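Peer 1: Right after this note come the structures.
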Structure P
């Protein structure tokens with residue numbers, strides 16, 4: 001099977017699986033967005049997914065996104081690009097220009113930097129706070145017990161936080177961590193909950209994810 005047909009087939013299978021997961025959770029299929037994680041993926045493969053009508057994509061690095069996405073977005077202007085990787089303060093200006101959603105606001109320095117551009121930019125990306133739901137030292141994200149205060153701090157800076165994002169720890173049952181993230185979203189009155197990846201999106205959907213981040217089930221194993 002050609003890579004063109006393979007990506008189309010992968011997307012079709014994934015969408016059917018997500019629909020079934022939504023049915024099992026008594027949710028509408030339209031309540032869950034699939035963000036196709038395209039980090040390290042060549043433009044030609046991304047375009048094949050876009051040709052299938054896929055809209056939501058995610059990148060981890062600003063520099064890679066700047067290289068790949070301007071041309072693709074001209075070809076497919078309905079695409080919504082999500083920033084999924086750690087955001088450095090010196091990359092904020094570029095991130096605001098290319099991303100439609102930034103999911104990784106996790107500390108005061110980044111919030112302040114984005115707020116500076118709010119004064120001069122007509123349109124900011126949609127903004128989520130990243131929460132380190134497993135409290136893992138090697139991962140980015142605001143600690144859960146500090147998350148509500150940090151979200152309030154962002155709002156006081158004039159940032160309209162609309163969601164939260166989290167990554168469950170590896171090799172443990174993800175459901176308690178997803179439930180924690182959903183509860184934080186509820187406590188903060190936020191409607192967007194980004195959680196679940198290729199191995200655990202079914203549990204995430206059952207526990208209230210509004211977007212899942214899936215790469216390998218669409219594009220195959222990561223190309224380096």
Structure Q
């Protein structure tokens with residue numbers, strides 16, 4: 001699995017900040033969980049904080065925290081419940097001021113003895129899972145980068161090609177949407193290792209990302225002229 005997120009949040013054109021949107025939990029060899037967030041920062045930060053509290057609290061039964069549950073499906077259910085509860089609590093407060101708060105999450109991971117699984121969790125707590133027909137999931141500002149993924153990503157795509165695909169997809173979004181911005185967080189997980197095999201932060205001046213972006217722009221221009 002390859003997972004990528006940006007770090008830009010905004011509450012208007014004059015209030016832009018950088019916040020992490022990717023969170024990792026792992027017990028190498030036993031289980032790895034990666035959560036990506038989009039939407040209201042107050043909701044997503046609260047959910048992540050509560051998940052971590054449950055992990056750290058010895059009084060919480062193992063089956064009620066994401067590092068102790070027996071399956072990734074249960075992980076998705078626990079995170080969905082947390083997201084729904086927090087969204088409801090915050091929305092109730094904001095409704096008095098005619099405001100709303102929504103958030104969504106991608107949950108990816110694997111536990112020892114299971115298979116890699118990828119879920120899209122909605123603000124209401126319900127979720128869908130990636131399938132061979134739809135082997136990738138996006139949340140947030142994704143429409144500009146989706147066409148590339150639709151064309152190239154299949155269940156047989158290699159990890160390296162998957163990395164290239166998500167980076168070029170994000171580059172397309174960066175070019176067309178000011179609400180998405182650097183730096184980027186990248187995580188890669190190989191099947192059956194139950195641990196993160198690569199994790200990096202890509203800054204705005206990263207020479208490899210810039211070279212990939214320039215190469216993709218040239219390839220598109222060349223392809224356009226050739227048709």
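Peer 1: If mean projected area of the Cα convex hull in nm² comes out at 12.2 when worked out from the coordinates, which of P, Q was used?
Peer 2: Attributed to the structure labelled P.
Peer 1: A value of 24 was computed for relative contact order in percent (Cα under 8 Å, 6 or more apart); which of P, Q is the source structure?
Peer 2: Considering all the candidates, the number was obtained from Q.
Peer 1: Also: Out of P, Q, which one gives 36, 22, 18 for Cα extents along the principal axes in Å, for residues 160-215 alone as computed from the coordinates?
Peer 2: The value was obtained from structure Q.
Peer 1: Also: Taking mean count of other Cβ atoms within 10 Å over residues 24-31 as the quantity of interest, name the structure among P, Q where it is greatest.
Peer 2: By mean count of other Cβ atoms within 10 Å over residues 24-31, the leading structure of P, Q is Q.
Peer 1: Please state which of the structures P, Q yields 1.0 when distance in nm of label points 7 Å out along Cα→Cβ at positions 32 and 56 is computed from it.
Peer 2: P
Peer 1: Using distance in nm of label points 7 Å out along Cα→Cβ at positions 120 and 152, single out the structure from P, Q with the greatest value.
Peer 2: The structure with the largest value is P.
Peer 1: Of structures P, Q, which gives 3.1 when distance in nm of label points 7 Å out along Cα→Cβ at positions 16 and 192 is computed from the coordinates?
Peer 2: Structure of origin is P.
Only the coordinates and a few stated rules stand behind these numbers; no lab work does. The structure presented is a predicted model; accordingly, all values stated were derived computationally and were not measured. Cβ atoms are built from the backbone, for glycine too; each structure is taken alone.
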